[in-house]
Structure I
Amino acid sequence: MNRGQLRTTLRGWLQDSVAKQMDAARLNEFINLGLREAQKILVAVDPELLKCQYRRHLTVPATGRDKLVPWPVGTWAVFEVRASTDGGINYGVPLDRITLYQARQGRAGFVPYDASHFMLAPSPTSAYTWGLSVTVMPTAVFALDTDELPVRFVAHETLILKQAQKFAMWDVGEPTDKVEAEIGTIEQRVPRFYLTSTAPAFVTPIGYDDYELS
């Protein structure tokens, strides 16, 4: 389902089919909040739920400055950071994730510096076109009515909608005990979509999106 279809269903559950209580923008906000809440639950049973590879140019920092690189906007978790010296044709093995102390002791790798940046160690001395590849889990979000759910979320549309319904009811001061109980029941069923007695039930994702950041 795309965002427009999810919103139509949500309106029905809220008994607001003629849009007397909430406009589309408000419901879109609740759907995105519901999607994020569902992502928290799904990540708990599938840590590699969603991957995106972002590339950016590698530049040289000012003398004496650490090389801080911003995480892609909306980064939820990082899987790997790799470097290239041939314009992004080939990327080397993933850089080690290290601490700031290890970086100061001369170990090479990347340091998760803060919520917005990571640091390269040692700082680069040459600039390279598309010199960095960062593979992360993004925060799932709908931007347009035509946006479809990521493939691994499709089996959990009801969970997303129930979370959105809860936020919408909070907004107007309606009791949410019944909806929260329904969400709890759905949450308990989530692992069954992923695990059998011996192996993951889902097939391996076929790939990831590739975004280029200038």
Structure II
Amino acid sequence: MTDAQNKICSIIDAIVDMQQHATEQLHISDSMPMPDDSILNAAYENHLMNFKLWHEEDKARRRDVAPEFIANCKYNIDQLNQKRTNAYEKLDQLIVEKLMPLIPEKHTEIQNTESMGMALDRLSIMSLKIYHMQEHLNRQDLDSCKKEQIEKNLQIMKKQKEELIKSLKYLIGEYINGTKVPKQFCQFKMYNDPLLNPEIYKNV
């Protein structure tokens, strides 16, 4: 692994460590100081939105509340999801800016099917899944059979996380070798835009 590849991989490790720490911290205090580094800052904003989305999605599945409660949850989910997308697109942009000076002049124009920001967003969600699956493993109201299944699920999740991190670092090597080129992927979500959602602009 080259020094350049090591440098970018260390950024990935820092983001993964931040996601795990933030997951634990946010369940204690609902907030934590924003990182100073711009890339970590964008990654934290993305993770914070995923954290809020996780718990809002849980609320939206309730059956013991009024329809207005669920409607409000849906509105919150839409807003949080837009902020989540904005954050990982910003993360994409910053990582691409960091990578481009390291790309050989002669390189292919082949892109990966998933951008760096999208993969890091997946790792954010995986850290939340692992945390909450561990929570269920610690419950006292579940029998041994259910706990055994939860433990199996937990181990699969941890393995999948390790494999995604490994694949992401391999992708960085492909970028630096010039066999792939990094680019920011923009979602252009339309449903939150009053100009582009016909259910909004036709009913105002």
Structure III
Amino acid sequence: MLVEIFVGLCIGACGGLLCAESRDDSRLRAVFKPVASLAFVGAGLAAGLLDSPMGTALFAGLVLSALGDIFLIPRSDRFLLAGVGAFALGHIAYSWAFLTGGVRFGLEAASAAGATLGAGLIFLRPMRGKMGAMAAPVAIYVLIISAMVGLSVGHHVAIGAPQSLQLAIGAAAFAASDLSVARDRFDGRAFINRAWGLPLYYGAQLLIATAV
């Protein structure tokens, strides 16, 4: 029951965040974004992630992602770099979780990682000139998240359970949602980027948080 409460809180706060973004209301954004992020952390805790080594690593990824969300509330390059760093560490934590749970390294995992990397590079290429000093950190970030998605698929291939499929879907959705953040930051702010990116992101985190 507690898991469902946190999931509902996350969904409701995400709706409030979308309203805040549509109005470009920084005060409401500063309220709803932390609530939505802390809610998926709470969902993971209530689901029992800390009861296993793999779950503990997943929980660390949720906490780091929530920290990244908070860093991205201010609109400044300094906080953007901090946010990218927190998310990168979160992806590393997720990757460690998949390795802890078991990964089969093969064509499926390599294809998933390669597809994520290729899509990211193609999508970001037109924005490269607008990234400035963030170009190198973003490139490293793309490599990290591509490896994470590949490992999530390799984990599912190794385990073959509904929970591992849920994790792989969550990892892929997380990667896709990052494209909306990049477009919003480097290709001009527009609500449409957040309109699809935020629900996809919070949905991805909830999938990861409740995959037990």
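What follows is calculated from the coordinates using simple rules that are stated; it is not laboratory data. Owing to the predicted nature of the structure, the values given are computational and were not obtained by experimental measurement. Cβ atoms are built from the backbone, for glycine too; each structure is taken alone.
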Item to check | Ranking I, II, III by distance in nm of label points 7 Å out along Cα→Cβ at positions 16 and 128, the structure that comes out highest | outcome: I
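Can you say which of I, II, III returns 60, 54, 31 when Cα extents along the principal axes in Å is computed? Intermediate values should be presented prior to the final figure.
On the way: I: 61, 44, 32; II: 60, 54, 31; III: 43, 41, 24.
Label of the source structure: II.
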Next on the checklist: With distance in nm of label points 7 Å out along Cα→Cβ at positions 56 and 184 coming out at 2.3, pick the structure among I, II, III it was computed from.
Outcome noted: II
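The value -10000 for helix-only ellipticity at 222 nm (-39500 (n - 2.57) for each DSSP H run of 4 or more, over all residues; to 500) was derived from one model only; which of I, II, III is it? Kindly include the intermediate steps, with their values, before the conclusion.
Values: I: -10000; II: -24500; III: -29000.
Traced to structure I.
Given that relative contact order in percent (Cα under 8 Å, 6 or more apart), derived from a single structure, equals 27, which label among I, II, III identifies that structure?
Only one of I, II, III returns 27 for relative contact order in percent (Cα under 8 Å, 6 or more apart), namely II.
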